[in-house]
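Following this line, the structures themselves.
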Structure P
């Protein structure tokens, strides 16, 4: 989507906000933005945020900010697609419902293949650390509602998301952790369960 309705500082602010959400899991405060630009008061930062809201790029949710449009990457020859980064799932809503999207992230088309839909989810906890999923990793997930035994899935159970290995055994679905932490146990599910997608790539944490 064209960014020609934005001035230079608004584009810089939008990228700064996106990077904070992606890398730290939360949007920056007005004072974070003030420090980034080197302003002496928060008013200038507040005006930039208000302008981005008015122009339809940001949405306020309490003290948090969400990016609600796709950001064009200027000056890049790489072929990329914009993939939504989703946060907490609203009860009863699909993972990629509009209200769950926190930002859009550019991902190479060599990873996010054309013809399929994807979303990004930030991993939490250590229940899958033996297969390389560490707390804070971004997971590139291909949207689909089925899986084969052994695939790593994003499952929605009673309106909460979890990442586990999928197995169907004797008519039951078993979601198994793969962790060095013995506290994590397999989950047997019957109802109130759906597959939201299959993990395609584990993206490294960026400090």
Structure Q
């Protein structure tokens, strides 16, 4: 029986100090995909570590115990943003943690790229419900980014043959899109905003 309370778990924008959790995150994602019997794009240790360094990831911790994770990525010259890799460790499920992580990741994306379209590819009913609450709407794949780098990420999925057979028009996942012009972004802590400004400043040098 899980006696953890929601208040005991802290959700923060990840930084380089959290790289020690990357292998646990990857293992948790892989095991969850096996249980669901669904495909998932495979990511490397270096990929997730970079997301943490670039302030493009959110991590949930109970003290030093890993509880959950998600990350964001930009596509098409930052015209599109995805929130991806949402996972909650089995020991912390049933606490509403996925929604808290999703809300923080969504807020981070809206704050950093307020005019970008945010989209999601998912086969999970719970994620679809959370997306709907945030203002996402179901769309065809034609409404998503045409950035080839994004679609290459699907090559590691067990269902990629469906994507190929349909000419990338649809697959097992449902495409969902958020229109950025309809809502105002939520708040991100000032210290995180300062870190983001420094990161973005360096990337433009």
*Given that helix-only ellipticity at 222 nm (-39500 (n - 2.57) for each DSSP H run of 4 or more, over all residues; to 500), derived from a single structure, equals -11000, which label among P, Q identifies that structure?*
Q
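Determine which structure produced the value 5, 21, 31, 28, 12, 3 for P(r) over Cα pairs in 5 Å bins from 0, in percent, for residues 144-191 alone, calculated from the coordinates; the candidates are P, Q.
Structure P accounts for this read-out.
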*Out of P, Q, which one gives 16 for relative contact order in percent (Cα under 8 Å, 6 or more apart) as computed from the coordinates?*
P
*Looking at distance in nm of label points 7 Å out along Cα→Cβ at positions 64 and 152, point out which structure of P, Q has the largest value.*
Q
*Between structures P, Q, where is FRET efficiency 1/(1 + (r/R0)^6) of positions 48 and 176 (r between Cβ atoms, R0 = 35 Å, to 0.05) highest?*
Q
*Taking Cα extents along the principal axes in Å from the coordinates of each of P, Q, which one would give 63, 35, 30?*
P
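No lab work stands behind these numbers, since they all come straight from the coordinates. The shown structure was predicted, so the numbers you read here are calculated from the model rather than taken from an experiment. Cβ atoms are built from the backbone, for glycine too; each structure is taken alone.
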